[in-house]
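Asker: Please go over the structures that come below.
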Structure I
Amino acid sequence: METKYPEIKVRLVGRDGNAYAILGAVKSALSKGGVAKPEQEEFMKEAMSGDYNNLLVTAMKWVDVY
């Protein structure tokens, strides 16, 4: 799986595992990384289109999660 924005790093280990916290952390990182709002919304739509596992897979697909 190739990461869309490998230069954007999001630390999830040791953080709240709540889905909303993960969504917020990734969206914030995308914004700080200069990703345009329409693409941020694309991430949100994809991440919320399934279950919790889908959220994690989508996050890892978009940014470097550690």
Structure II
Amino acid sequence: MAQLFILAVLVLIVATLGSALALLFRKEGEKSRMAKALTVRVSLSIGLFLILMGSFYFGLIPQHGLR
């Protein structure tokens, strides 16, 4: 279940990045929408990072290392 959530967030991050790229090549007046798309992408990335770090800290993600 958690893997699907992480995959969905990664897909959203790539989609917002593609949206910002499309807005970059459109009209000059779309700069504020492009900035909002990039803001959403950065927010999703930071949120996913914090969720992953919290999950690791609380033991929801097991540690796999060299033994």
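Every read-out reported here was derived from the displayed coordinates using simple, explicitly stated rules and does not represent laboratory data. Predicted, not measured: the structure shown is a model, and the values here were computed from it. Cβ atoms are built from the backbone, for glycine too; each structure is taken alone.
Asker: One of I, II was used to calculate percent of Cα pairs over 14 Å apart, giving 66; which? Present the calculation step by step, with values, prior to reporting the outcome.
Answerer: Working: I: 52; II: 66.
This figure was derived from II.
Asker: For distance in nm of label points 7 Å out along Cα→Cβ at positions 8 and 24, which of the structures I, II scores highest? Can you show the working numbers first?
Answerer: Values: I: 1.8; II: 2.9.
Greatest value across I, II: structure II.
Asker: To continue, here is another question. Could you figure out which one of I, II the value -17000 for helix-only ellipticity at 222 nm (-39500 (n - 2.57) for each DSSP H run of 4 or more, over all residues; to 500) was computed from?
Answerer: Working: I: -17000; II: -26500.
This figure was derived from I.
Asker: Which of I, II yields 2.3 for distance in nm of label points 7 Å out along Cα→Cβ at positions 32 and 56, as computed? Provide the component values of the computation, followed by the final result.
Answerer: On the way: I: 2.3; II: 3.9.
Answer for the origin of the read-out: I.
Asker: Ok, one more. Computing relative contact order in percent (Cα under 8 Å, 6 or more apart) for each of I, II, which one ends up highest?
Answerer: When relative contact order in percent (Cα under 8 Å, 6 or more apart) is calculated for I, II, structure I comes out on top.
Asker: Work out mean count of other Cβ atoms within 10 Å over residues 16-23 for each of structures I, II, then name the structure with the largest result. Kindly include the intermediate steps, with their values, before the conclusion.
Answerer: Working: I: 13.1; II: 15.8.
Greatest value across I, II: structure II.
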